[in-house]
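Asks: In what follows, structures are represented as structure tokens.
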Structure P
Amino acid sequence: MSFADPQTVTVSGTPITLPRTGSGESSGTFTSADGLYQMTVSHSYGRRNRRALKLTGAKISADPLVPSQNIRPSMSVTLVADVPVNGYTVTEEKAIVDALVAYLTAGTGAQVTKLLGGES
């Protein structure tokens, strides 16, 4: 089973549609029409299974050194689940992911703000 096409993410209150733009045996890529947002889903298998979901965002802004020229800075956020081949059910894995997501998004998202501010 694969992720639905398209995917939608909401950035600063604006929903962004990401149609599927690529797929592989253990991966999928979804990209916005303007190319500024991309989501990738990937899985790798070995002694441990690694599952990753990555969202990359870019924007066009003035170059601080040459204001008459534009640059395209980008950033990405990745959620990775690194699990043993045996020992956890998908339900148990999801419970740990849910705990981390709830921790990061609780209240006003203060923990994410701390993380992005470089606190440890």
Structure Q
Amino acid sequence: MGRLEGKAQGFLPLTEATFCILAALGGARHGYAVMQRVERASRGRIRLGPGTLYGALTKLQQQGLIERTGEALEGGERRKLYVLTALGREVVTLETRRLVETVAVARELLGTQGGLNGD
């Protein structure tokens, strides 16, 4: 296990909101774009309120998982752009792997119950 992976492991498991925010920041985005992207990708199941989002962005920046990468002018307003750091990318990668493995275990344990095998 590399140094970065070891450090990233300390952030796991992530909350659903944190996981989605990090995943949405695979490319530079401002806060409102993150909210829209998560809602669209989850087909409306996950809706991040401004308080949740901006509080999380501040915390993630303090933890070194994301960083400001500039500003964008949109609708006459300046919006701060955020992007994953190398550590943030490692955290979201490891969490994705953890979730995939957890789903595989659930599918094995449940078999065809609950339609998890595409039945």
Structure R
Amino acid sequence: MIEGPSALAFSAAAALLLFVPLLVAFSRGIIGGADVKLMTAVAVGLSPLDCYRFVVATALVGGLLGISYLLLSSRLNGRHHPRRTSFLGRVAAVEFRRIRRRGPLPYGVAIAAGGAFVLFYHGSA
């Protein structure tokens, strides 16, 4: 395990290596600016291997999120409204509204899940 200033240098290099393609994706409208900042911020302090794990976990969760939104949008009809009595009901109502208006995916959820995976994975290793 690398420690000290060299660990900081490797972490900064990994975050920079992640930031550059994300910036290109942002410039082409593929990903939002907040997502670029959030992913880069999470990557700072991670080792290069953990940074790789973070990207893979985020991509997998983002894919599952996209598939779930596609399935929900194909099954969603104008008459179905989730109950708004509970917190989860309110969240469901907001997400159904997002799906109906074809809004962007809340990719921050996938980024948070990828970051949590890396932190829990690293903690159990």
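Any read-out appearing in this document is the output of simple, stated calculations on the displayed coordinates, not a laboratory observation. A quick note: this is a predicted structure, and the numbers were derived from the prediction, not measured. Cβ atoms are built from the backbone, for glycine too; each structure is taken alone.
Asks: Given structures P, Q, R, which gives the highest value for Rg/Rh (Cα atoms, Kirkwood Rh)?
Replies: R
Asks: One of P, Q, R was used to compute helix-only ellipticity at 222 nm (-39500 (n - 2.57) for each DSSP H run of 4 or more, over all residues; to 500), and the result was -25500. Which label is that?
Replies: Structure R accounts for this read-out.
Asks: If distance in nm of label points 7 Å out along Cα→Cβ at positions 71 and 103 is calculated from each of P, Q, R, which structure is the one that comes out at 3.4?
Replies: Only one of P, Q, R returns 3.4 for distance in nm of label points 7 Å out along Cα→Cβ at positions 71 and 103, namely P.
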